[in-house]
Every structure is written in C-alpha cells, then in structure tokens.
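Engineer: Below, each structure is written out as structure tokens.
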Structure 1
Amino acid sequence: MKETTYTVTALGRTFEFTHSDMVLPFLTLAGRLSMGWIFIWSGFDKLITDFSSEGFLVNASRGPLKDIFVDMGTSQTALDVIDPLVIWGQILIGFSLILGLFTRVGAFFGALLMLMFYLPVLYPENNPFMDEHIIYIGILALLGALGAGRIVGIDSYLEQTETVKKMPALKYLLG
C-alpha cells in the first residue's frame, strides 16, 4: 500500500504526517456523499412538509444574537426570504456534493448555512462552543481542501475542458 508523507510548517513548528493513498480517496468520497445526502434529505423534507424557520428563530434563539434572530423570525418579509433560501439551498448544496459538481462552491455555502444555523443557538446548551454544526463546517472545509469533487465527480471532467484550461482559476470553484 502506497503512502504519502507531507511536511507542513505552521507557527514556527514543523509537522509531518503520512496517509494511505489507497484509503483517503474512499474516505473522501464517503464523506462527500454522506454530507450530500444529509443536505438533500433535509431540504426535501422541508420542501414536502409545512416548513417555516419561524419556530426555530423565535423559540430556539438564545445568547448574544438572540434579538436579531427573534426579529427575523417575527418578520414575515424576512421569513419569505429565509424559508426558500434554506430549502433550496440545502437541496442544491446536496446535489453539488453528491454529483461532485462545483464541490468547493457547494461546500462553502454548506459551511455558511451551518454557521447560520449555529449562530442563533450560540452558546450550545451542553458545551461551551462545540456542536454538530461546527463539526459539519469542519467536514465541509476538509472536503473543499481535498478537492473531493475530483473523486468520481463531475468536477474531474470539467477540469479537463478547454474553458477551465484557459482559465485555471476556475479550478478553485471545482474540485
């Protein structure tokens, strides 16, 4: 089994780590598909039920930002914008991750959505700062950093097109 060793210098210290070239792609693909399924399922569940973010924003909000989120939850105008953004955002993020299409864009917006779910409940009830939203943000950041869309994803094909070859900066959106 082939392994790759990386050396990274951060904060004046050098760190070295080794990973299996055979296992990492499978774990990356499994992580991408799992996160994609979480988003798709959540989005479609909201789409087929009578979803409104009002209950969450009004009743679950606490901490230093409570007033902002309660105000959003009591404003029908804000809810008319927030509800479809949450539903369709989750569905599109899920498809992006499952298909490996514009994976870094999907991972970025997924992490942003998780941050917006985290801020109303700041600080978590059973921990000083950590909850599942922060874990999801970390997983999505890792998927983006690893270029997870290149593993059995449409991004690997898009990167071979003439358009991307002419504008290599597009690779930062893919992967």
Structure 2
Amino acid sequence: MLMPVCKIAGALCVMAAALLFGESKARALSRRVEELEQFQRSLKLLVVEISFGRALLPYAFETVARRLGPPLDRLYGLAAARLLAGDERSAREIWEAALEEFHPRSALTAGDREIFSGLGISLGISAQEGQLKQIGLTLQHLEIALEEARTGRQRNEKMWRYLGFAGGAALVILLL
C-alpha cells in the first residue's frame, strides 16, 4: 500500500521539478528583454543628464540610479559610488568593475555585456560630445540586441514550458 503512494509522490516531484525548470528558462528570456529595455531607458536618461543637465559623470550616474528600479539601479549606483569615492581607476575601469559585479545576477548574455562594456570606452576621457556619441552608438547596438531578444522570447518561451512538461512526463513514464 505504501509503495504506490511513494511512486505517485515521486512522480509529482519529478513533474514539478521539470515544470519549474521549463518555467525558469522561459522567465529568463522575458527577464533579458526587460533588462535590455531598462538599460535602453537608462541610456536615454544618461543622455538627458549629460547634455541638458550638464551633470558630471558620477552625478549623472547617481541620478540615473535613483530613477531606475532593480537590477540596473545597482549597476549605476555602484559606478557612481566608486567615482565619487575618489577611486584612482579610470571611469572606464570603474564601469567595467561595476559590470563585472552586476552581470552574474542578470539575465543578460555575454553579447549584451559586450554592448554595455562598449559604453565605457569614452566615459570620463572624452568631451561631452564624445560621450554622447558613444551612448548613441551603444543605443543602436542595444536596439539590435533588443529586437533579437524579443524574437528569441517569442520563439522559445512556449518551447521551454512545453519542454519542461514533456520532459517531466517522459521521465515519470521511464521511472514508473
């Protein structure tokens, strides 16, 4: 009598784990799109702060961080804090270090990180016009990555959910 109950409980656990796996993969695709959209907004805010607010880079980062929600508020906040603390590294190195700390907790790919890394090229070393051009270039690259992410999400989100269900069902059948 106890054996069938254990089999059913085990089958339910296997199905739940497989469904959760599929759902987590599907959500990661959506999170990536959301984070890319948030990064796009953050760059537009940064342009406004640099061009119209005439804010210095640490203060522009600080303002952008305050206007963003998680997770990108942390990236800009970290960079701003390090710049304001008088860190002896260049703005580019500080941006890279903040990205290094931010990236593992995000849903972004290595290619997305390269786009964000490219933003650091002119930070703090070029005039306002050079920084704005680099931000514009980053926005263009980001638009391409965002379109790719949206397409990938539409194509693969349902697949991961179905794969989780089908994989769990197949595993349960094999184990029973």
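Engineer: Thinking of 1, 2, which structure, once relative contact order in percent (Cα under 8 Å, 6 or more apart) is computed, gives back 22?
Structural biologist: It must be structure 1, since only it matches.
Engineer: Comparing structures 1, 2 by distance in nm of label points 7 Å out along Cα→Cβ at positions 64 and 88, which one has the largest value?
Structural biologist: Checked 1, 2; max of distance in nm of label points 7 Å out along Cα→Cβ at positions 64 and 88 sits with 1.
Engineer: Taking distance in nm of label points 7 Å out along Cα→Cβ at positions 104 and 128 for each of 1, 2, which is largest?
Structural biologist: 2
Engineer: If log10 I(q)/I(0) by the Debye sum over Cα atoms at q = 0.12, 0.17, 0.19 Å⁻¹ is calculated from each of 1, 2, which structure is the one that comes out at -0.69, -1.10, -1.22?
Structural biologist: Comparing all candidates, it corresponds to 1.
Engineer: Assuming 15.6 is mean count of other Cβ atoms within 10 Å over residues 16-23 as calculated from a single structure, say which of 1, 2 it is.
Structural biologist: Among 1, 2, the structure yielding 15.6 for mean count of other Cβ atoms within 10 Å over residues 16-23 is 2.
Engineer: Quick one: mean count of other Cβ atoms within 10 Å over residues 72-79 came out at 14.1 when computed from one of 1, 2, so which one is it? It would help to have the intermediate numbers written out before the result.
Structural biologist: Numbers: 1: 14.1; 2: 20.5.
Here the read-out was taken from 1.
Engineer: Sticking with this one: For which of 1, 2 does mean count of other Cβ atoms within 10 Å over residues 8-15, calculated from the coordinates, equal 14.0? Intermediate results must be reported in sequence, preceding the final value.
Structural biologist: Details: 1: 7.4; 2: 14.0.
Considering all the candidates, the number was obtained from 2.
Engineer: Further question: From which structure (1, 2) was helix-only ellipticity at 222 nm (-39500 (n - 2.57) for each DSSP H run of 4 or more, over all residues; to 500) calculated, if the value obtained is -18500?
Structural biologist: This figure was derived from 1.
Values quoted throughout were computed directly from the atomic coordinates according to the rules given, and no laboratory measurement underlies them. Being a predicted model, the structure only gives us computed values, none of them experimental. Cβ atoms are built from the backbone, for glycine too; each structure is taken alone.
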